[in-house]
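Student: Some structures to go through are shown next.
Where a number appears in this text, it was derived from the coordinates with a stated rule and is not lab data. Just so it is clear, the structure is predicted and the values come from calculations on it, not from any experiment. Cβ atoms are built from the backbone, for glycine too; each structure is taken alone.
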Structure P
Amino acid sequence: MKLCLHLCCGPCGAYCVPHLQQKGIELLMYYHRDNIHPYTECQKREKSAIQLSQIDRFPLIIQEGYNLSGFLKEMTAHENDRCSKCYERRLWATANVAKSHNCDSFSTTLLYSKYQNHERIISVAQKISQETGLDFYYEDFRIGWEEGIQRSKELNLYRQSYCGCIYSEKERYYKEQK
C-alpha cells in the first residue's frame, strides 16, 4: 500500500513513520504550512520534517507558498469550530496530494497527538474519503506517544509547545488577568 501521510511536524512523525515502515507501507509525506504561525515557527517545524525525512528516508512534499491570509479568513469565520476547519483544510490538501501521486490512501500524524480531537479527525477524514474515493488509513498512533517523544529528543528534532495556529499559541501562553 502507498500511503500519503500528512506530517504536522517532525516529532509527531518520529513514532508514526518507522512504525508504518515496519509494516511495509510505502510512505509519501506531506507537510502543510498555512496553519502554522508565526512564519518562523513554520520554518522550524519544516526543518524538523526535512530532518526526519532524511533520517527515515521517505519522500517529503512541502506545501508551496504560505497562505496565511486565506487560513486566517477561514478560521475567523469559524472561530468556534476552527480546529475542525483546520483538520479539514489539511486533510483535503493531503488527499489531493495522495490522488496526484497515485497513493492508495491518506492519513495524518495528527492521530499521534493526545492533544488533538481524535474523533473529529476521523470524522473529517472519513467524509473526505467518501468524497474522493481514496481510502482513509486509520490507526490510533497515540499508543506510541512516549516512544515518539523519546525518539524525537534522541534525534534532536525541534519540539514545539503549541499546536501551530495563532489561536493555539494564544491559548498556550496568554492567561487572562483576573
Structure Q
Amino acid sequence: MAFPSMLRPAVRELASHVRINELQAPTHAFTVNMEGEALRIPYRLYYDPELLRRELNKSQAAARLILLCLGTRHYDGYLRQECLQHLLKSEASWVIPYLVQLASEYVVEIAEEVADAIGRRNPAALRAFVLENPSYLATLNRRVTSYWGCYHRHAYPDRRDYPGAKALAALGAGMK
C-alpha cells in the first residue's frame, strides 16, 4: 500500500528480498494521496542495511526507484541520505511523498538536500501533490516547527531559514 497500484506486483517481489532478517516490523505509517490513491507509507523500516544496498546495486529502473524509496524510510540516517541522493535524480511523480517526508524529519542535513532539490521538481506534479494532501502537509509543517523549535532554533534563528521550512515553502511556491 506504500506505492501506486501499478507498482504493487514489483513491490511485493522486491519486499520479499529485503525483508529477510528484518530487525522489526514497521509499526507506524503515514498516509498520503497520490493521483487519487491513498498510500500508506511506513515511517521507519528495519531491513538489513547491507542487504538493501546489495539489492539496490543489482536493480534497475522502477525496481531501483522502489528500493530507493524504501531506503528513505530506513532507520539508518546515512542510508536514508544515500538513497535520497539517488532518488533526487528521478522525475517519477510517485517518489514525491518519499522526498517531502524527509523535509520534516530531524536530520537537518537531509532536510537541506530536500530543500535544495524540491524547487527543481516538476511544478505540475508538486502542485497536484499539494492539492491532494493539505492535512498531511499541515502535519509536516507542525513537525518542522517542532524540530526547529526544539533542536535548531539557535542555528536558524529565523524559522524561514530552517531547511525543512524552506522545503515546505518551495512546495507552496509550486502552487503559484
Structure R
Amino acid sequence: MSERLVRIPLRPPPAVEADREGSSHELLALPAGSPARTAFLVEQAVGSAAALNRRDFDAFLGYYEPEVELRIARLGDGGLWGGDFDELYRGHERFLEAARQWTDVWEDLRLEPDELIDEGGLSYVLFATWVGRGGGSGAEVTTSYQARHTVVGDRIGRVEFRAEREPALRELGLGP
C-alpha cells in the first residue's frame, strides 16, 4: 500500500472529533489521515450519501460545486456502467438528472458508505454499497459503488466512477 494512502472504515461511521478550523484548502493541505482532514472528508462522503438517501436533493447538491463533473465508468465492452447513462454530466442540473435517473427506478434505494481511501491532496476514493429493491420486481439488490472524488474549493468538484470494486482497489495498489 502506498504510504500516502490512508484507509478509513466508514461502517460503523467513525466518531471523528477534530478541530476543523481553517479553510478547506488548509484542511486538504494536511497529510492524509490527519484528524481534521479526515473529519472534513468523512463529512463530504457520509453527508452527501445521507442527503441522497433522504432524497433531500437541495442538501445533496450542497456538497457539490455548481460546475461539478460526473464521469460514468466505461465497461470493457465499450458500454457504460449502469446502462442508459451519458458518459459525462456537468453542472448541478445534469448531476441531479443522473442522480434521479439512478434513484427513480428503485422502490427503495440507499447508498451505504463502506470505506474512504484518502489519497492525499484533493482526492479520495469512496467505496460504498447500493442497497435497494427494484421498483417493478420488488427484488432485493445490492451493488458496489466506487468513485474517485476530487474536492474543488470546499465542495466536491469531480466524481469519476469505476465499474467494479476489485479493479478500483488494484488501481490504488490495494488489491491482488
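Student: For Rg/Rh (Cα atoms, Kirkwood Rh), for residues 29-116 alone, find whichever of P, Q, R sits highest and give me its label.
Tutor: R
Student: While we're on this one: Where does the value 53, 40, 30 come from, among P, Q, R, when Cα extents along the principal axes in Å is the thing being computed?
Tutor: P
Student: Right, another one. Out of P, Q, R, which one gives 1.6 for distance in nm of label points 7 Å out along Cα→Cβ at positions 109 and 133 as computed from the coordinates?
Tutor: R
Student: Quick check for you: by distance in nm of label points 7 Å out along Cα→Cβ at positions 125 and 157, which of P, Q, R is greatest?
Tutor: Result for distance in nm of label points 7 Å out along Cα→Cβ at positions 125 and 157 over P, Q, R: largest is Q.
Student: So if we calculate relative contact order in percent (Cα under 8 Å, 6 or more apart) for every structure here (P, Q, R), which label has the highest result?
Tutor: Ranking P, Q, R on relative contact order in percent (Cα under 8 Å, 6 or more apart), first place is P.
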